[in-house]
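Given below, in the form of structure tokens, are the structures.
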Structure 1
Amino acid sequence: MIFKIAWRNIYRNKKRSLITITSIFAALFLIILMRALQFGFYDKLIETVVESYAGYVEIHADGFWDNQNLDNSMQVDQELLDKIKSVEGVENIVQRLQTFSLISMGDKTKGAVINGINLSEEQKITDWNKKMLSGSFDIKKNEIIIAKGIAEFFNISENDTLILYGQGYRGMMAAGKYPVKGIIDLKNPDLNKLGVFMTMESARNYVSSDDISTHIIIDKEKYYEEKKIVENLDNVLSDRYEVMTWKETLPEIEQTITADSAGGLIMAFILYVIVVFGMFGTVLMMTEERKYEFGVLISIGMSRARLFGIILIETVLLSMVGVFLAIAVTYPICYYYNINPIDMAILMGEGADQMIEEMGFSPIFPMSTSWDIPLSHALVIFLFSLLISIYPAIKIAKLNPVKSMKV
């Protein structure tokens, strides 16, 4: 009965109800699309840097992170690998040997990060063949793959040779000539300027050690939290190892996401203010216009609590209709642009792709299809509608039926 009366009251003043629903729909429409684009950008950023190379969780010897040299590396045996694989949430693990060296060709020299990798293990985390600009990822002993930034710096291509010179393990000299067998695009400007890859066997020969590794990179199961993996690893590994999430190893990515998300929340807050004032204005007019009606209903025996229930249902119904329409319209849009991401390079014109990549981002911006975005903001609108209903509750509680019925 109460629901039926509330629905008739909404339908009775169509224009006012339409204005309220439209304001809720418009604000939530903009909020969902804005946050979907933001979170899609974050997912792409994490995919580009974290999933494709850095890994969600990293294990290294205690003290290595503060002093990253080969003397602080670790020896990895099968027992250690089995312990890590036994932890819930761990999907794939890869070993890497990383060191800093000078690389030169002709009269040009620059610094680079040498990465020893196990090819078969790396392919389990990401398809490196898709990143190859030329050549093959299937390299053999004493062959290297270089990032495209290095290739551009030296103006070299496949089958050219680079000279590597650095410090090896325990003070040994590391030096050698290595033919280039491929050029790779790591989709990150910093990695593209520094990355040199060779097999783990070649890297260990280069640094004069047969069994050391500097990193163990962990790829987690989908939707499993990396913090939980770190907690589980801390329980099974000794104090000789340090376990860190990508948010600790790549704080600049986390800071970028946090700062950008804060800007989005400010915009969402502004839109919420517009919605709240629009809804409050509707409730205010509705309450003042219907004082006579409220007085009559109370006079014939309707309880004030039941009368307030009618007003509450009206407010909630108006907000729910606006929310439902916004979700119904925005989700197909988000789904389409998730499958067909927005290419900012095309929108911004020639040279934009290089400018965006130099900032450390991919020019491809997909939209997120996570239901958390529309549902969380719909919940906020619902809570605001309950909060706004306090005003008519106060008015009804203080209402004098005799005075309200005087014309």
Structure 2
Amino acid sequence: MTPERPSVQTATNSTTLTVAPSLPPRRLLVAASGTGGHLFPALAIAARLATSGAAMQSQDGTPWEIEWLGVRDRMETELVGDRYPLHYVPVSGLQGGIIGAAKAVIGLGISIWNCYRLLDRFDAVLTTGGYIAAPAILAARLRGLPTILHESNALPGKVTRACGRWCHTLAVGFAEAADRVEAPRILHVGTPVRAEFLSPIGLDLAIPDGVPVIAVMGGSQGAVAVNRMVRECLSRWFEAGAWVVHLTGENDPEAGSIKYEQYIELPFYHNIAGLLQRSTLAISRAGAGAVTELSVSGTPAILIPFPFAAEDHQFYNGQIFVDAGAARMYRQADLSADQLAIEVIELLKHPETLAQMRQGMKSLAVTDSVDRLVSAIDAAITTA
């Protein structure tokens, strides 16, 4: 008999943080690796908990200590750095044919064993999905420790679908994800963003006041195909009076090929929050992190899902924003530079349409996502 699907709850947080340094610490292992979409939400939670150094405070006043689980040579080596003790496991995806699959299976076994030994001194596991979630969840299950799994995509990943049933709590970024996975307890919490997105912040770029600004973002790795398409549109956008801030990523061979007063080209920009708050319109991939930041910032968008994303999950993310009237979405293969140029100019000519899209974005924003997840972590430990 198929078990009855649990009802999806909207998580809330109504507990005030207090300080009780005399209480023994709880220890949380954060398993997050690979891309900004996995790492930034986990870092936002850790930052929310942090009081000084590695000392944390739970919602009932109990201090927290946080450590990190990652993979060597991935983004976490730079983003986590020295902020939290960082442990490595050799987990990877099933790639490279039979030999690659065999290596992945062996790496998974080693990773589960390493996690099992490491978890001897922890109270709970938080993971944001991806390959590293599998050994963390399985080892925690063997240890009898509660795991909180956060799934940011509307279409849950393979690891989430396979392992969600073994977690104490599955926290989803989009309510639509709950119908596509099984778990004992499902909470809709949104996806955490960094604190700077939650309040107005300035922009340290030389852009005049009052001009329309188009932000072009290809994700943490950039998007060469989108970059090329955008460059073909620039002259018409400049004629319409727009300024363009183009984040190209590190691997664009044509970077630096265009010089124009209204064109600011950067491989990466530290102040995404300020950029999105200032932008009239964004052109972006549809990764969960990107669309979440757009919603919290209230920035209308043209979304171009990454065509090779696993199981086309970016399209599912983007469709939620299209349905809410917050974005327009185009398949990369079906979009020409001429279409993109015309679409942007038409939107710039109709501020009332952009205002409606902005309201659609804000309607999807969950601004207290971090607090909801902190509450879920506390609840998992106290009820496990």
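Values for this structure:
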item	result
Top of 1, 2 by FRET efficiency 1/(1 + (r/R0)^6) of positions 115 and 243 (r between Cβ atoms, R0 = 30 Å, to 0.05), largest first	1
Which entry (1, 2) yields the derived value 0.45 for FRET efficiency 1/(1 + (r/R0)^6) of positions 203 and 259 (r between Cβ atoms, R0 = 35 Å, to 0.05)	1
Structures 1, 2, by relative contact order in percent (Cα under 8 Å, 6 or more apart): label with the highest value	1
If Rg and Dmax of the Cα atoms in Å, for residues 187-330 alone is computed and equals 14.7, 48, the structure in 1, 2	2
For Cα Rg over 2.2 N^0.38 Å, for residues 211-290 alone computed as 2.05, the structure of 1, 2 it came from	1
Winner on distance in nm of label points 7 Å out along Cα→Cβ at positions 27 and 307 once structures 1, 2 are ranked, highest first	2
Entry that produces -17000 once helix-only ellipticity at 222 nm (-39500 (n - 2.57) for each DSSP H run of 4 or more, over all residues; to 500) is calculated, selected from 1, 2	1
Structure from which 41 was derived, percent of Cα pairs over 39 Å apart, options 1, 2	1
Among 1, 2, structure where distance in nm of label points 7 Å out along Cα→Cβ at positions 275 and 299 as derived comes to 3.9	1
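Here, each number is a calculation from the coordinates, and none is a lab measurement. From a predicted model like this one, the values you see are computed outputs, not experimental measurements. Cβ atoms are built from the backbone, for glycine too; each structure is taken alone.
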